[in-house]
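Below you'll find a set of structures to go through.
Bear in mind these aren't lab numbers, they're just calculated from the coordinates by the rules spelled out. In this text, all values refer to a predicted model and were calculated from it rather than measured experimentally. Cβ atoms are built from the backbone, for glycine too; each structure is taken alone.
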Structure 1
Amino acid sequence: MTEQEAAYLVALAAANFPALQEKDLGPTVELWYRLLQDLPYQVVEKALLKVLSEVRYFPTVAEIRQAAAEIMQPETLSPGEAWALVLQAVKRYGSYREAEALAALPEDVARAVRYLGWREICLSEQPEVVRAQFMKVYEQVIGRQRESVVTPREVRELTAKIAQQKALGGGKVVALPKAGEK
């Protein structure tokens, strides 16, 4: 999304709030551009329209990003539905055809299966325990996916940089970037 597109979206939002139409919304444009630029413009526009139809106050970046996450990931399976797909794959492919089974599953379901281990799922003598473990892991996987859309790229990059510095520096943060640095 460009800064011009951000300005258009702020103007669009302000049109819904007559008291804001005479105010200087330059800082709002800058903030929206900075915190929404990593999302496709069309998604942000649809998210803004969704938020404007639901709220009574000027939309926040958090509300827009949450709506964008819902637009970008509309068909997330429930943990129960995901587990049903895993059981079907176990019956169809067995423990020796892991690659085929994982390829047949949706990516988020396959990722949760990889964390637990395909053979462990197939050969477990306690399916209730594996089911509970899978559901917990699957909820974490879809939570991370949604969080990656909701959290601005700038924040994700800083978090990754801090984690990397901690790993390299023995658990100590060496130096955080200064304002405006990347």
Structure 2
Amino acid sequence: MKKAILIRHGESEANVRGILSEELEYYNLTESGRSQAERIGNILRNYRIDGIFSSPILRTRETAEIISRITGKKVEILEDIRESGLGDFNGKPFQSLPFGGREELGMEPWSSLVKRMVSALERHEGNFVYVSHALPIRAAVAHYLGMNELDSYGIEIRYTSISAIDISNGKVLCIGSLKPSRRIESAFS
């Protein structure tokens, strides 16, 4: 069986400042972000998980390390779940991003983002936590729901929310949940 719990990182300094960033070593978690990571770690400690994968970006690594400390599961860095390639918009204010196709804006194509996320999720046998970013998580969820990028815009992935996918059956179990249901608890117990 393969099941994935996708967790968005906690609130970071980049989020507070409204900055788009794919930089590896900038923008720590805020105090609120650390509290969010502790909250989700305390939820996950009751789940049967085999390990934790993290994007290489600092805000996800910090989130994953807090979860690891609480759950006792080791963190492994997984490049395929990193933030979306932002092109010229890296380091720019979120409001500067115009509405338009990702490729036309010099950003990583949606198809590439979906491909690397799905590849990462389908590679590992067992129940794993993947600490990533809003857009890559949305791309993975959209794939399993059969949605394209435009159709997925209504999917909201909040800080340290849980999106769970039964990879073996290709079913999305929940999206962006801050308080998992009994169904999710039973899927990982």
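When helix-only ellipticity at 222 nm (-39500 (n - 2.57) for each DSSP H run of 4 or more, over all residues; to 500) is calculated, the result is -10500; to which of the structures 1, 2 does this value belong?
2
Suppose percent of Cα pairs over 25 Å apart works out to 28; of 1, 2, which structure was it derived from? All intermediate terms of the calculation are to be shown ahead of the outcome.
Values: 1: 54; 2: 28.
Computed on structure 2.
Compute relative contact order in percent (Cα under 8 Å, 6 or more apart) for each of 1, 2 and report the one that scores greatest.
Across 1, 2, relative contact order in percent (Cα under 8 Å, 6 or more apart) peaks for 2.
Comparing mean count of other Cβ atoms within 10 Å over residues 36-43 across 1, 2, which structure shows the greatest value? List each step's numbers first, then the result.
Working: 1: 17.0; 2: 21.0.
Going through 1, 2 one by one, mean count of other Cβ atoms within 10 Å over residues 36-43 is largest in 2.
Given a value of 0.95 for FRET efficiency 1/(1 + (r/R0)^6) of positions 28 and 140 (r between Cβ atoms, R0 = 41 Å, to 0.05), point me to the structure among 1, 2 it was derived from.
Matching structure: 2.
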